[in-house]
Structure 1
Amino acid sequence: MIWDFREGELFEVWEPDHQQLPFILNSPHSGRIYPREFIESSRLDQIGIRRSEDHFVDELFFSGVRHGAPMLAANFPRAYVDVNREPYELDPTMFEGRLPPYANIASVRVAGGLGTVPRIVGENMEIYRTKMPVEEALLRVEHIYKPYHAALRRLIARTHARFGRAVLIDCHSMPGNIRISGSGIRPDFIIGDRYGTSASSDLSRLALKLLEDQGFAAVRNKPYAGGFITEHYGRPARGLHALQIEVNRGLYIDESTLRKKPDFAKVARSIEQFLVDFAAEVGASGGDMSLAAE
């Protein structure tokens, strides 16, 4: 069964009055509806199970809707099903029954416990008390994962048809203790473009510059270059660009209580300014801005 999600509750599509920007905002990990049965099946408490959630990222980026970009946001939690994975990255040790032969059981993400149906949250915190029927995992893929990606594809296709290009902004957060190896820098933002394969490098450099101009420490691709979504949907040669943006949680929440800090509104305004400036620069490019294949 798909526990206690009402019809129409799995995700939201927030539409502007009129789409004025060739952007699509996507928040796949900010879902915070945890069904009671799911909590009861877990060995974690109600705080522990949220450790891999991208807390309030949908709210941080929601201003983009007011400025003319649609947003897709999950309501289901990442701990329940992770749509930033291949559809069948599944760990056979989690399930009773045999996985279908097309399941990817050997990916690095599966080995780390972070498959499509995750085994862990946070730093190796096991989610489930017992094994799950394999049918349950396949139902989550059919009834949550696939509809979510269908909605995302529709937004991207519509945007591309309207503007001749589309920029997917995949919105995420990262733990506050992240440091860049070898430098000790704690980034405020990380821009991921799959090392230049999911988006024009001009877009990535522009995003970095705009954040740095606001005084933030921003880096590119390390340690997060982008997941399945940026890799799958980014096709710069076709005018389809996908950027992952990670926001340091230490800027805006208390990670022990998961409550918003007083600076939450300030960070949201900074992100709004970033989106406004980013849109202005992309619009000023007259539809080009070197957004062709590199």
Structure 2
Amino acid sequence: MRLIELVHTTSFRLAIAFLVLFAVASGALFAFLSWETRDFLTDRTDEWLLREVTTFSPLDDQAITSRLATRESVNAVKERPISLFDPHGVLLAGSPMALPAADKIKPDPHNFATLRAGKRAHFRGVMRSLPSGNTLLIAQDVGELREFNDVLTNAMILGAAVTAALGLLGAAFIGAGSVRQIHTISDATRNIMSGDLTQRLPALGGSGDVRRLVKVVNSMLDEIERLMHEVKGVCDNIAHDMRTPLTRMLAGLERARRRAVTADEYAEYVDGAIVETQSMLKTFSAL
């Protein structure tokens, strides 16, 4: 079995087409779920950020410092840092982390990266400039969300690879069955073309369409074999009907050669041959 034969089978192509369709549908579904999940988590984060901004913004620097000190002593929340920086970016209170660059300061929730404990970390947060010139940073660590996206993407890639491998194996298995059936049908067809009208096309448990086609072709071959037998019977009858007058003509001519002496005797034998010839011409006309 050659690969080119497998690729050209309808079963293999249909299996590949459905595999591609399934891959496109799965990819669209994954993208939708990923987008919805990320959007949901982002909305929850933004709700918390705006709520905290509403709480801290009306306070003066001393009250903010006091609250941040209490917050750090009671529950040091690493995933949700809140920090106060002076105009030079020096940490005054709150969670220890570096202030992002000045061009990264935005009043609305946004994603940014900064240094924390000497490592680059990703956050989504809000930075507000206070009347005193200090900067309040309220953020939430989105590293876990990024890891979740990475895990989800890797799972999708692995699932797509496994699905593609299984799909190709299934398509190859189905296509190989079609190729074997085509080879068997081709061999049977060649035998029939060589004159063996007793041969029939095998179904071999193929697809329903192929079985229907094989059934129709085999019925046609049955009818052809029947007609050939009838033709053979007609030919046998013709040979039998023609053999008798030809035999009588030959016998009369042989007798004329052995026995005829006079012209009248030759004429008699010739007349007999004419009668037999006319009888054969009537038989041909009837046929």
Structure 3
Amino acid sequence: MRYSKKLGQCFLKDRNIVKKTVDAAQINSDDKVLEIGLGKGILTRELAERSKKVYVIEIDRRLEPFAREITSKYDNVKIIWGDALKVDFNSLDFNKVVANLPYQISSPITFKLLRHDFDLAVLMYQYEFAKRMVAKKGTEDYGRLSVAIQYYADVEFVCKVPPQAFFPRPKVYSAVVKITKKKPENMLPLEDPQFFEDLLRALFQHKNKTVKRALLDSVHEIGLEERELRELLEDLDFNLKERVFKLGVEDIVKLSNLLYRRIKNNPTSYQSDNIKNNNKKIRNKK
């Protein structure tokens, strides 16, 4: 078959990497696993051997011969033909995710997964993307992606994967990353998740600048006028002179909550529809 560049098809063929990936997910006979991307089924077979159930989402119907071969041998494998970004995960009963992801959907599929309830995921990413996922504050790779993912989950680098582990060979190295979803009770409380995302975008557009300067330079991202933001930052219980890339997840959550509370108390100064709607809900509850 012709491999689709549009779909980012690079099929895993190295059985050692397959074993490392499945071992990292600690798959057992009680697990129900979601796999995104069938490929030629090398990972699917290993998952089927170890787990109770495997759901495989695949968009490319040309892979039906591989799907038929697998489902004829394993009755615990269900193939779902469709776009993983559009499939309703709530309709699938899984507790773990193991996949060699198409790299062009790495970010949206990861955040879609993080909005769903699962125990852990072991996923293949482009190496540079994986480095940003696991990066710590103060390092070169630390950024918006690092904070956004690490707020919701603990992330761990499993192994680096060379191009020859795939066919056709990609031009870049890959990496396997383990993502363990945090329990709600272990997550830092957020006043407003949407405002947190807006704030991350504003801060990390200028990650080498001070917090105050970064916010003023990207004030539009949080729906404020510069004058309004300066007023909100006045006497704020936060070190606004710190460089953005030196802020940890806890620091940014604190800043988000402090700013949001001030905005909530001054709703007329804020232009975001999200916050205005939230303020209406708060007032109605009162």
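Read-outs: derived from the displayed coordinates by stated rules, not from any lab. None of these values were measured; they are calculated from a predicted model. Cβ atoms are built from the backbone, for glycine too; each structure is taken alone.
For the read-out mean count of other Cβ atoms within 10 Å over residues 146-153, a value of 21.0 was computed from one structure; give its label from 1, 2, 3. This figure was derived from 3.
Calculating distance in nm of label points 7 Å out along Cα→Cβ at positions 98 and 138 for structures 1, 2, 3 picks out 3 as the one with the greatest value. The maximum of Cα Rg over 2.2 N^0.38 Å over structures 1, 2, 3, that is, the highest value, falls on 2.
Thinking of 1, 2, 3, which structure, once helix-only ellipticity at 222 nm (-39500 (n - 2.57) for each DSSP H run of 4 or more, over all residues; to 500) is computed, gives back -24500? Considering all the candidates, the number was obtained from 2.
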